[in-house]
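Just so you know, all these numbers are worked out from the coordinates, no wet-lab data involved. Note that this is a predicted model, so its numbers are computed, not measured. Cβ atoms are built from the backbone, for glycine too; each structure is taken alone.
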Structure I
Amino acid sequence: MNNKKHNDTSKPDKAVALGYVRGKDAAPRVKAKGRGKLAERILAIARASGIPIKEDKALVDALYRLDINEEIPEALYRVVAEILAFIYRMNNLARGEGI
């Protein structure tokens, strides 16, 4: 997820990467976060790894306040679940499995 600057649409201001291990984590965790060059690097790694990127300023701002490896708060479960469901559907479509 990333938050782009208003005056420069090509470079992110902030980025946050989430991770989730089924059976281990109760909720997704912040795995990486950064501003400026670090945000660009996080996004480059995500793109190179085929990880979908969601642009949502309000969500990035909320997630950015969390510490690395901290689980997302319950207040963000719904919006993160919607994003994960979208990613799941896109992955299934990419594999030819349909929705």
Structure II
Amino acid sequence: MAVTLEDVKRVANLARIEISNDEAHTTLDQITGIFSLIEQMELVDTSTVIPMSHAQGVEQRLRKDEVTEIDQHELFQSQAPKTEAKLYLVPKVIE
């Protein structure tokens, strides 16, 4: 992707940044260098690289998936102002 000096000036204008011609040329060189680096990185073959979920190779300690709380559904339902078919009824707020 080629970036032109006009592109740099347009983006600076959209961002409401005052930029001189020298600054625009410097910025264009920097952006061109960044895009060149990206193009080089895209050439690297990563098909054999396994994706990492964490940079340090740590694992999450997981607990067993078992119920630890007693069922208090009926107690909570008895305290609700309105219920029907084991659901809480609330006032309609959106028409």
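Tell me which structure, out of I, II, gives 10.2 once mean count of other Cβ atoms within 10 Å over residues 11-18 is calculated. It would help to have the intermediate numbers written out before the result.
Values: I: 21.6; II: 10.2.
The read-out was computed on structure II.
Using the calculated result 2.1 for distance in nm of label points 7 Å out along Cα→Cβ at positions 35 and 51, pick out the matching structure from I, II.
Answer for the origin of the read-out: I.
If you work out relative contact order in percent (Cα under 8 Å, 6 or more apart) for I, II, which one comes out largest? The partial results should precede the final answer.
On the way: I: 27; II: 17.
Largest one: structure I.
To test your reading of the models, identify which of I, II gives 19, 15, 10 for semi-axes √(5λ) of the Cα gyration tensor in Å, for residues 19-66 alone when calculated.
I
Here Cα extents along the principal axes in Å was calculated and came to 74, 47, 19; which of the structures I, II was it taken from? Walk me through the numbers on the way to the answer.
Values: I: 39, 29, 20; II: 74, 47, 19.
Answer by label: II.
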